[in-house]
Each structure stands twice: as C-alpha cells, then as structure tokens.
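These notes open a run of structures that come right after.
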Structure P
Amino acid sequence: MARKCFISFKKEDEDFKLKVQNNPVIDILDYSLNEAIDSGDEEYIIRKLREEYISKCTVLIHLIGEKSSENLGKEEQKYIKRELMAALYDGEENSKSGILGIVLPSMYTKIYKDSILCKNCGKSHTVLAINNSTTIKEFNYNYFIPQEGKCSWSEDDRYCVLVKWDDFINAPNDYIEIAFKKRTSPISSKTKVRV
C-alpha cells in the first residue's frame, strides 16, 4: 500500500531525493515540497508546511547527508528543522508522521561506529553517532529518547527509524512501513517537537 511521504533534504543531496522520487519500486505518494516557501516568518512556514504538505503525509523521509547537522547553524538548517517539527506535531487536523532517517553513503563512517563493551550491563553495544554533529536535534532526540536507567535503546525505545541508503534501496517499502507503524506505537507518546 502506498504511503503518503514528504522528503526532507538539503540541496546538496537533491540527487538522492530524485532517486527516491523516480524509483518505480518505491511505493509512495509524494507530497514533497519542490520549492521553498518564501517567508521570513518561522511560524508561518511551519504552519504552511504542516497544513499544505506534511499534514497529508504519514511518513517523513529525512535524507541525512554531510550538510544535515545541527552544528552547521540554525539558519543553515531552518527548513529541515521546520519540516521535522511539522512532522512531529500531533494536533487537530494534523496527525504525527513517522520519521525515516536515511543515512547517505558519505555519512556511513561518521554515524556507524564500532561496538563497545558496556560498563553498566556487560553487553556489547553498537555505537551510533546520532548527535548535533551528524543530525538535527529534532531527529537525534526522537531517535535516542531519554530512557531512565537504560544504557542502550531497542527499536521499541526509538521513534525515528534509521537506515543506511544501501539497505533502504534494497527494501524501501519495508523501511517506510516500519516508520509508518511508529505513529501508533507506545513510544510515539514520548516524542518532542521542539528540542
């Protein structure tokens, strides 16, 4: 079943957006914004994104590239931040969207690290560098939602879904569906819109 999707990306990663949009295997109804909303009013832009684009969607596909991090500055990331905030908003005439973060190949080694032996539980955990140096706050907070007394996060502890580009391309509809189902999972009540 086709899911209604919005693709959030930086201009530098537009080729990947087009690969998603033009791939006949990917079963989506695309509601992506193809031109910027011309306004300096942040609240107006968020409202417009939410009302005319993202409110129609059930999954926001967030392309995570080299220019997609919080540390590049608020002005630099204003559109991605607004798109993520609009997708996380759950209110009248706008239900929360699932969020699928696709790590682009240039970011693999910056995000996917080695495993470590945990001092708290004695188990091995894979380290993922999901932070302000690799992603936007609204993504990394809702990926690693604070969990009291835990040293690692299971898929049930995360609202955002994360996948490498190569894995996504091999099974795109599966990952879109996982993000879609997060909307009604228990963790959805713990998300935060503005971080």
Structure Q
Amino acid sequence: MTDSETRSRLIEAAYALMLSNGYSATGVADICSAAGVSKGSFYHCFDSKEHCALAALRDHMSRARDEIEAGLDLTGLSPAQAAVKYVEHIEKGAEEIWRDGCLVGAFALELSETQPAIREEVSQVLRDLADYMESIFAPLAKAVRGAGSPSARELAEQYIAVIEGGVVLSRAHNDIRMVPQALRTFRRYLSLLLTQSN
C-alpha cells in the first residue's frame, strides 16, 4: 500500500469514526483498526490525532462541495434566479450529502473549548463557505435591495445556519428529511424575495 493510499484510508476511517462517535471517543488505535493499518503507519502520515482530524475535515469539505455541485445546471437563468436554483439543487441532494451528519458542525459543538486548532480550522471553513455563498447570493441580494432586505452575507450565513440546524434536527428526530425540509423553507424565502423584487 502506498503512503497516499494509507493516508486516504486513515482519513476515511477517522472521518467515519469521529462523525459517529465524536472526536474524544475516537482513539488512534480505533482509526488504525478501522483503516487496517499499523500505528507506525499512522504516525508516518500524521503527527497526532488532531492533525488527522484536521485532514479529515478538509477532505470532507472538499468532497462535499464536489458532491453538492455535481450535475448543477444553471443554463438560461439570471444570476438572481441561479441563486435560488443552487439552493434547490442542494435541497434535492441533501439526504445523501448529510445522511451521516456534518463533521464541521460536530467539531464545532464538541471541540470549541478544548481543541483551539480544530476550532480555528472549523471557523475558517465556515468563513470560506460564507464567502463562497455570499458570491452566489450577491445578485439576488442586489435584485431585492430595499429597506430591511437581507445582504448577500446575511443570506450566506443564514444558509449555513439552515443546513447545520437541519442536521441537528435530523439527528434529534432520526429523520434525515429534516435537512431538505429546512433547505426547502429557505429556498421558498429566497423565491419570495425575488418575486417581490419584480
């Protein structure tokens, strides 16, 4: 097995274990056992469990964005309409994308006080996501500009809150449909804003 394959297996194992059991309850031995590699191989790839967790977080976000945007077709739509369509597209794939939860949210809740490096990485991931979504929502926010209208940044941060809240509800109720339902409500709000601007 190559170093790259070993690293990938460790990242996948860490992701699955930390998502289901939490960071604190997942040990290096657990990760190695799930990945089918030795502790020596683990420490060849990562300095610590924390570094492995950070790699799992980065990998998760990269794959999630690829999954989210796969098959997205915005042909013939205005930029403002495209923002609504983007949310609709994510809504349709939400059950698959977040069926096991969200590592970003899980880390934010569990580790914000105890693991400053992971907390900072989570914070940066969320800032980067908000920046990206702000660019998507900017045309819609511009189209609905008026007294009390939300800014693109506010829409971006609300989008993140909707997803993370939907994930929490889905876990609490053991019903993954809560995530697309939350996105559907947000999309209807965006459509209403757009309708009122015309």
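Quick note: the coordinates plus some simple rules give every number you see, no bench work behind them. Note that the coordinates shown come from a computational prediction; the quantities given were computed from them, not determined experimentally. Cβ atoms are built from the backbone, for glycine too; each structure is taken alone.
With distance in nm of label points 7 Å out along Cα→Cβ at positions 43 and 83 coming out at 5.2, pick the structure among P, Q it was computed from.
Label of the originating structure: Q.
When FRET efficiency 1/(1 + (r/R0)^6) of positions 3 and 139 (r between Cβ atoms, R0 = 30 Å, to 0.05) is calculated, the result is 0.10; to which of the structures P, Q does this value belong? Attributed to the structure labelled Q.
From P, Q, which structure was helix-only ellipticity at 222 nm (-39500 (n - 2.57) for each DSSP H run of 4 or more, over all residues; to 500) = -26000 calculated on? Comparing all candidates, it corresponds to Q. For Cα extents along the principal axes in Å, the calculated result is 63, 34, 29, so let me know which of P, Q that is. So the calculation was done on Q. Here mean count of other Cβ atoms within 10 Å over residues 131-138 was calculated and came to 19.9; which of the structures P, Q was it taken from? Derived from the structure labelled P.
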